[in-house]
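Peer 1: Have a look at these structures, which come just after this line.
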Structure P
């Protein structure tokens, strides 16, 4: 593939050395190496995904304004890693998922710093037991878009319903009840429907979101490697095709407004744009 010329304005304003964002990016890289070692020691396959993969392809590291790391695994590898991380004893890190925090309702886990709380525009974070910087760990499974879209509808509705319940005992009871219905009734039925899959599609595990993102294993395996912040990290076999599926023309840099929207943490936004910006 012949790569296009990448637009090259001055991007150093977003994460200059010494900035809070750059310090956290370096810490996220250290955390990624911890997860990578665990995976290598246990024969678990993983690869960079979403914005982190885009950063590797376009910047050979973080997208300058990116404030998290995304990795993905096949569902069977994800379950194996999840079990290891849930049992891990660490004074510094925690695996944040529905098994370690009842208020955590995402279908993917986060490998977090125990210390600190990121400031994001999301009411759900007010309920979380931990809210430090972290890696998003996603899973994909073999299913069709119909099942992925239906699961996304049910789970997003569940998230919205429970986020408005401020009384913790009632909120926790509602989460457990709806989660039971999803896990033991709705999702098993949708997984059966997902077997009608002549295109051999993979999607993010049911309920994770982004049902339009379709992956094919012939673009993914065998895994390759790409440079990320001076380290060689696993990436899909054809990462450019992978990125085209998710982003379209991935070499085109976003507008300033899109960049602002992509930054999750308000403290980074203030550092880059100042305190007197419109929210």
Structure Q
């Protein structure tokens, strides 16, 4: 389920590029994602649950920060794209793999296992290769771009940690619905809520927003809510690396972007780094 959830995230960059190609800004596309994510979760909630369960104080804190960092990841990553090439922005975002593992180790007061360390190293090499930044000129990139890129990784790593915590008495659908409300509220104060009343949402942006809401809110949050508490924050961070190979493959198929031998090798490395902990733990 973690792999499916992260694969859903991998589709988003292509949908955002399609929206930008249609004349919309990245901020407008991301805002539409959270609007339709909330609407889709509202429909599911009305069909399956029909009422929000009572939540204790600890559960409310977990859900609040899960929603907050869901929104913050979208906001900061969108800002990073202003200063960074898309390929480098992906590399910076994917630092969440080792950041998430280290956060999990710090919370549990342990050191990363040898398997985790080897896996993270393989993932890092694979990310660099798959994103195609080896031959890129990075001298003109401002410090602000690097900082925003790392902040997007930190935000996503924290999101994973809160999603790895169980909330008693709250179903996965209710959990996803509450997270979507909080995320939409945060996004509305920061990005482009005016798309609701300026006509852009109805003029065609809704098509991209619907796809972004499904693959960026509904599927990943529900699936993360189900699986992350069972596998833990460290392994969730590692398995979430599936996002990058999917992002590269979808961009090649849909946007007809070129794919080099090094990128293919990078995808193989990422898949190896993902499967290594699970394979060795079963031996």
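Peer 1: Given a computed value of 2.3 for distance in nm of label points 7 Å out along Cα→Cβ at positions 41 and 89, which structure among P, Q does it belong to? Don't jump to the answer; show the numbers that get you there.
Peer 2: Values: P: 1.4; Q: 2.3.
Answer for the origin of the read-out: Q.
Peer 1: The value -12000 for helix-only ellipticity at 222 nm (-39500 (n - 2.57) for each DSSP H run of 4 or more, over all residues; to 500) was derived from one model only; which of P, Q is it? Mind dumping the intermediate values first?
Peer 2: Numbers: P: -12000; Q: -25000.
Of the options listed, only P reproduces it.
Peer 1: If you rank structures P, Q by relative contact order in percent (Cα under 8 Å, 6 or more apart), which sits at the top with the largest value? Don't skip to the answer; put the middle values down first.
Peer 2: Working: P: 22; Q: 43.
Largest one: structure Q.
Peer 1: Given a computed value of 40, 33, 31 for Cα extents along the principal axes in Å, for residues 65-168 alone, which structure among P, Q does it belong to?
Peer 2: P
Peer 1: Then there is this: Assign the value 2.7, calculated as distance in nm of label points 7 Å out along Cα→Cβ at positions 97 and 177, to the correct structure from P, Q. Kindly include the intermediate steps, with their values, before the conclusion.
Peer 2: Numbers: P: 2.7; Q: 3.6.
Source structure: P.
Read the figures in this text as sums done on the coordinates, not as results from a lab. The model shown is predicted, which means the values in this text are computed figures rather than measured ones. Cβ atoms are built from the backbone, for glycine too; each structure is taken alone.
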